[in-house]
1. A value of 13.8 was derived for Kirkwood radius over Cα pairs in Å, for residues 116-195 alone; which structure in I, II, III was it taken from?
2. Identify which of structures I, II, III gives the largest calculated value of volume of the Cα convex hull per residue in Å³.
Structure I
Amino acid sequence: MARTGRPREFDRDKALDAALTLFWMQGYEPTSLNQLKVCMGNISPASFYAAFGSKEALFREVVQRYLETYGQVTAPLWDETLAPRDAIEQTLRRSARMQTTRSHPTGCLIVLGASNCSPENQSVQTLLAAERARTRKGIKACVDRAVASGELSPSSATEPLPTLFTTFLHGMACEAKDGDKAKKLEAAITTLMQIWDSLAAHPKSVSFRQ
């Protein structure tokens, strides 16, 4: 007599990592449920919905996983043991290397993951916009800290620095996606940090590298 077996189990962590890679490579809206189920180990619809609830719920979980792993390149922004300049430069250089590494999709999921969604997926765009806003606030906090400590001279030229660094950080996603190498981006970061140095109360001639 044929024996009825239990439904095939799957490794949830591996499935989540596979979904992260697919969303990172294609973006939220172009990624179909069928593609997800296949890349996650040919799991059944029942298993998918039982484990993750919906495509959007899965994406939210993927974003959290990304932030806890690859997204840690921005962690220096909230490390107050670092000088503000070093915190920003570490973030930029680590991000440049992470985004151009070929062992995973290039670019940044937070920037590119939902760049062109239809109105019904506005909640997904809002999710990623909130994460970008958090990074923007982290950069501004570093600039504000530098002004408060006297590292930067307060002036009308200093005010645009948060926008300048945020624009560069988020813009690297497009450059990395288009094939720019880390070396090229890091050379641009060296030039960018010279703007900070030109506004510093006590100019710094040596650029931090890590």
Structure II
Amino acid sequence: MEIYLEVGQKKVAAYALEWPGWCRLARGRKEAVQALLDYVPRYRVIAQRAGLDFEPGDLVTTEVAGDSNTDWGVPAIIVPADLEPMDAGRTTRRVALLRAAWEVMDEVVAASPAELRKGPRGGGRDRDKIMSHVIEAERSYARKFGVRHKPFPHNDRAALAAMRAEIAEALSRPTDGSPIWPTSYAIRRIAWHVTDHIWEVEDRRQ
């Protein structure tokens, strides 16, 4: 399986375009790849929810230069493959993984206490603030491909469902890779953010 290593000055992001949300960052190339492998069982939960088998097998790496966003902890680079046309089958598959991440996040949040364990320096958002952060990020991301929604509370389930349905519909269309954010990148950026916070909530509720 091909994975990308987005190499910044301080951090490296490792991810696979075909499996949006399967992404880990670390201080070096080897550490990032190992972190990605360590999270195979956890990502498999999302893949199975989407009805897909997830067995990465041998990894083949392609390096791209990162930037200050990479060092901040965000997989931010649009790689050449993101600009390639995507047919209906490919977009449907990747959007299914995004939908699965949304479902898992909703379940994890519902099963978690409102107050989460703090970090070693007492930092970290609690459950509702994480959910609000994820929703607001999605609302902002969606503007990059023409989906616009006004702010709404994190517990407004109807508004959230409407926004996510519109995001999924927009990202399900075959594309030649033209908007500000090409479809491939938009899906994996949103899926990464959701999945990263799924794992944060799971880790901090223990």
Structure III
Amino acid sequence: MSIPNYTNRSADDIISQMISFDSVGYTFRALSWLDIAKKRNNVCALQYSAYDTRQAIETWFFEAIVVSVGTNQDQDMYEKCKGNGAKLHKILNKLSPSYEKLVEFTQALCSVEPIAPNIVDFDRKLLMKHWGKVSNYMHWSGSTTDTVESSNWLEKGIETVETATNYIWSKKTAGYTGILNIERMIPETKEIWDKYQDGKIDIATVKRTLELARPILKKRVR
């Protein structure tokens, strides 16, 4: 599937075409709004872009939680975190404390399997920094001469939002978000994972071990 072009779209195009309410869809719309903001020096377009960028980050955290632990979680917990990336970040840390290591392990396993998808990793701390910085252009305060009427404020806002959207888009268009389910790992894979999680082996050793064990692993998963 080709990567859609987010430039040169009208406001009507943005709100009516290629709509999806996942982290990809929000980022796509954010980039389209940003394109208008840059070309027209338009503050409203910048604000719309900031909203969709922040929503993309929050949605990514929710998606990561679902990928990590499934959908069998307390609905009240999710309800409390709507619109709050910081709380979603904490939930992911609590429910999947080894998330980053598991992503690396998943990437290592995919690297030895030619037909496996490309798994991308996100820097969660960086996402939270972007979430906070972008929020300043949704909930701005101060005199209009220092904010929405200031070309410097607008330029800084465009730069801030663009940095965040480009980071998310570059990851989303490079591969997939995903991790192995620990509970469903076959014993041989689980043994390698446990050693890596405990710091007994590094990721290079993981790759070598998985490569050597590949014939066995392929037989076990059939």
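1. It was calculated from structure II.
2. Of structures I, II, III, the maximum of volume of the Cα convex hull per residue in Å³ occurs in III.
Quick note: the coordinates plus some simple rules give every number you see, no bench work behind them. Source: prediction; values computed, not measured.
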